[in-house]
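Laboratory data are not the source of any read-out in this text; all were calculated from the coordinates shown. The structure displayed is predicted, hence computed values, not measured ones. Cβ atoms are built from the backbone, for glycine too; each structure is taken alone.
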Structure I
Amino acid sequence: MPKVLILHTGGTLGMRGEPLQPDAFSTALTEAVPEILGLAELEVRIVFNLDSSDIGPAHWAKLAAEIDAARDEFDGFVIVHGTDTMAYTACALSYALLNLDRPVILTGAQRPLASLRTDARRNLVDAVEVATRDLDEVAICFDGLLLRGVHATKSNVHDYRAFESPGMAPLARLGVDVSIRETEAVSVGGYVCRPEFESSVLVVHVVPGMRPQLFSRLLDDSTDLRGLVLGAYGLGTVPAAGPDVPQMVRRAVDKGIDVLVVTQSAGKIDLSQYENSRALKEAGAISGGEMTMEAAVTKMMHALANFPDRRNRRAYLLSNIVGERGGGSSDKV
């Protein structure tokens, strides 16, 4: 029988009370869902027990180290996690556990396991089932769908189908049968564990009428900022007449801050398409390809922690490490 390690981090699945808060309920996980014992030989560990809004880079590093230390003992891993930052954790582990040759499946719930009409039971059973399969992916299993971790994003706070992967079909659908689609390898080489992340990263969403001088004050006052993820319009356009965002980007790049551009929509950035996107490229910004905001933020944090040389860091950000930039390798930068 396959061996699966369940790592509990908290989240709605194991919460109780009003308002909901982390609870020791997870210690009786196999008692509450005994059917999972028929799928695999299980071990359950509580790594931490937090609302997922409190989970960040230090917790990603701890989870990666836990999986790295146990990878020769188990055939797969399930991480019970809150939904709010689940996609961030999935992205972070995708980068930290490069070429891990077994599944790491994140799951959780919109309603606690102790509630009536809970989705927790199905999600947990599905996640354990998938963790026993021959699947080299960090993925999110939720509401009958298995989504690649670096393409998943939380899209709904009320429906049981809380996650989607814009621009990429699910890796599997779990209905009467478990149908896992064939995928091409998204990375090459041997297994590498790099669990470090640098949190000195800021996200700025472009909005109509934004005032770059407000960000300029931050550049003048801050010595800690090392990375900026810029949420641009469409294919990568930003205001350049009046509020000159490319000039703001140039100031940041000249101060040694890496600037990574992603779209606020679904699709692939192309900084060569429009004059207002070319201005970003000329200012030194890096195209994020098809990266989601979650994938871009965690990759920037990972790059800053693991690649001190700026040229190597830029090359890493431009590389399609685990499929986060989308299909192919001919990104227009």
Structure II
Amino acid sequence: MPPTLSLIVPTRGRPGPLRRFLDSLAATTSQPARLEVILVVDHDDPASHQISHPRLPIRQVVGPPGQTMGELNVAGFEASVGAFVMLLNDDVVVQTRGWDAVLLRAASRFPDQIVLVHVNDTLMREHLCTFPLLSRRFCEFAGGICPTTYLRYRIDDHIEDIFNLLAALGERRTVYLPDVIFEHRNAVERPGTDRVYEADPAILAEDAPRFDALFPARKEIALRLLEIIEGRIDAALTASREEQLACITDPFALRTPGRQIVVRAAWWRRHPGLRAQAIEAGRRVQNRYRVSGSWGLLRAIGRRLGCLIQEPAEAVAPPER
């Protein structure tokens, strides 16, 4: 049976963080058999070639050193077979149990599979889909998982911008899961501030213009996606939408509240302390029932309720002297 979800992880020379990431995957994935982990490694990095995991299906794509991050992600995508793909880094620690079921359930909200799902990376959070999950159908329509020209940055921005354009046209297809934690360890600690991510300014100076230059192409993809979603081609409607998109000149202006569908976990999953207390209370009830039977359990409950509703005694003023 082919895997459902392919995780694409470019890595070089960091076996320690990579093993930590794989261990966190194995500890939190509900169904490892439906995953495949695609490690994209350089042929001159023998330490990464030795990486495996006893509980995870791992495959490696070996290529020449010096490739762009766009090329690495595309190589991983082309080697993958899952119906859904997710871009990840080796400096991530997955903290949410059953994350795979939650992500795939979120993706299934849209049977046509035109959807972007992203998790809480603890740095960008709702502001950017740092680790995007996409369908293979979307990627094949868009010409791949991402352009190969991006050196390192703006890949997530590029993907999210397509869906932000869809939202601007009235079709929200981005699902954010704030309670699914993929902690991104690539952060800078500053006194008195939150952990922050810092980009290399020299590389960003090259990737930012590429992102801007591809804005018209992303608009074209968004228009074609709407035709797939609606199942029809209406020339007049498309022309109207083209005019609407022509008025949008700043992709970052699309990052407005409400552009995403935010899906929270059940309350007991968000408050593990309360869940633990409920489990402990249930254990005590079972023990009382086994020891004292039904009447003993009822008497214990009655005493407990009596303690909860008992009025506190009024304070007695000391006698005057």
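Details
- With helix-only ellipticity at 222 nm (-39500 (n - 2.57) for each DSSP H run of 4 or more, over all residues; to 500) derived as -14000, matching label from I, II: II
- Calculated for structures I, II, mean projected area of the Cα convex hull in nm² is largest in II.
- Identity of the structure behind 2.6 (criterion: distance in nm of label points 7 Å out along Cα→Cβ at positions 219 and 235, calculated), options I, II: I
- Structures compared: I, II; top value of FRET efficiency 1/(1 + (r/R0)^6) of positions 59 and 211 (r between Cβ atoms, R0 = 35 Å, to 0.05), i.e. the largest, recorded for II.
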